[in-house]
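Read the figures in this text as sums done on the coordinates, not as results from a lab. Treat the numbers as computed from the prediction; the structure is a model and nothing was measured. Cβ atoms are built from the backbone, for glycine too; each structure is taken alone.
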Structure P
């Protein structure tokens, strides 16, 4: 198992980079790195996590819905679903939807100071 560099781009945001193992979905690696990507089913069927691979290659961890990956005019596969896609090389991905940054410790940030030790 190898780790590859993933770069996410979106026209409304600055690009971000993080590592992703070859056996890990790009969606999961983004979450671990602190980024919330659009997602719904997490099984490659809904198309919410659809994105275009600009540079590099990905492998499929599970079957993807071709309906969400095909260009409607040419019928060619132009997109991938990041919930079931893993990097096979370093990749640059153009996101269809912007991402959000998640708090790494959401519960501890709500505590009113240190707990007695």
Structure Q
């Protein structure tokens, strides 16, 4: 089952997206964007940068759990993962982004 991007509108009228793996788990969530076009550009940026390992910034939360941030080559944050139980499961999450994002359809849930 292929991954998908879900384009969403928040209660405050701002846009965001989630990348979901084939099992429907969210693997990357975006920031809030003022404009729909900015969110769709963020989706394109995920697709363009997910193949470059240097764009994945591996981090550790205050509670000791690993997570990653996907950044564009200019350093701008595109999306952030959930927290994982281990570095190994975080690595699987990164692989899931690489596998799902390039061909993922965009499902517009803002309408």
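For mean projected area of the Cα convex hull in nm², which of the structures P, Q scores highest?
Greatest value across P, Q: structure P.
Given -2000 as the derived value for helix-only ellipticity at 222 nm (-39500 (n - 2.57) for each DSSP H run of 4 or more, over all residues; to 500), which of the supplied structures P, Q does it correspond to? Only one of P, Q returns -2000 for helix-only ellipticity at 222 nm (-39500 (n - 2.57) for each DSSP H run of 4 or more, over all residues; to 500), namely P.
Please compute mean count of other Cβ atoms within 10 Å over residues 11-18 for structures P, Q and give me the label with the greatest value. Spell out each step's value before the answer.
Numbers: P: 11.5; Q: 14.6.
Once mean count of other Cβ atoms within 10 Å over residues 11-18 is worked out for each structure, Q has the highest.
Quick one: distance in nm of label points 7 Å out along Cα→Cβ at positions 19 and 43 came out at 3.2 when computed from one of P, Q, so which one is it? Of the structures listed, the value fits P. Look at FRET efficiency 1/(1 + (r/R0)^6) of positions 67 and 99 (r between Cβ atoms, R0 = 25 Å, to 0.05) for each of P, Q: the largest one is in Q.
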